[in-house]
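Student: Please find the structures below.
What follows draws every value from the coordinates through simple rules; no lab data is involved. Everything quoted here is computed from the prediction, not taken from an experiment.
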Structure 1
């Protein structure tokens, strides 16, 4: 049975986002919808607005550390938000949000999209097994 999948991608660092999306497509054989948001902070609310319309989600984006605590606050808020949504709605959300110290690290971690898609598909394909 085909699953409806939504990718929500923060496009603040477009070069990194495109690489994350391309690596996601390497694994995702099913059709998917894509919504672009300005930054990772907007990912959880966008998923929440669409939670009933899809079977699973992939969050893609990047946060690069600056000189202030903003990095820590934004990263934690986004990750906590998608985890809460996933648990409360019993819907898987593949986490392809990367945190980096600089642009070079972000560009090198393109495989995180692949990993997020693989994790999502694994959870969507789980089959109930009897433990009796």
Structure 2
């Protein structure tokens, strides 16, 4: 049995933090729980409450400091993508509608093993995934 208890947070970098805050609050109802202005030794950052005890920490950096090509698998740096959990297929379908309204580049909802999955690109072109558990009646 693992000694760990859960997944705490993912951290990423971004060149336009205000735009990203707007996107995550509109699409996922994420809440900004912490915001820090840039200091000489630390970039501006926000922490989003993503629900279920998970957080997304985002650091604002100049675009030319972001390593990798976010649109090409295996070129994205050390984190290829991360998955955001929702409680049901119905919620996943609602998120898909919100992503369409936000102008996101999205795929189709499909099953990966026993979960429902939807890949999309956020406002920075970073590929992410939204996952829902299987229908309990199936």
Structure 3
């Protein structure tokens, strides 16, 4: 399973906001600090904001911050917001449609374990020394 740059950059930006929490930071600041295109970061932030992971404030001293404390936001939430449902693969066997596909059990279990692992990692875990 491979995650896209959207997940990588989104997670990096969220870790940056977690370190700065509860202060507001601009996309320009985050872009420069994390070496991420501001335009791409804007697209990522639209999704994060839509899913209530960040909030924004307009104006001269505006910017973005986390919608909740860093210990209340999981990496799983971030990844699923940016990548969609965590599925290592889809089984294309006709047997899967009838629930008789043996290999489907492997993919379901793997998906559950990946999701469990990512959900157990909080932003606060990534910023503490």
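Student: One of 1, 2, 3 was used to compute Cα extents along the principal axes in Å, and the result was 54, 37, 29. Which label is that? Write out the running numbers ahead of the final one.
Tutor: Values: 1: 54, 29, 28; 2: 54, 37, 29; 3: 59, 30, 23.
Structure of origin is 2.
Student: Also: Match the computed value -5500 of helix-only ellipticity at 222 nm (-39500 (n - 2.57) for each DSSP H run of 4 or more, over all residues; to 500) to one of the structures 1, 2, 3, and report its label.
Tutor: Working: 1: -14500; 2: -5500; 3: -17000.
Source structure: 2.
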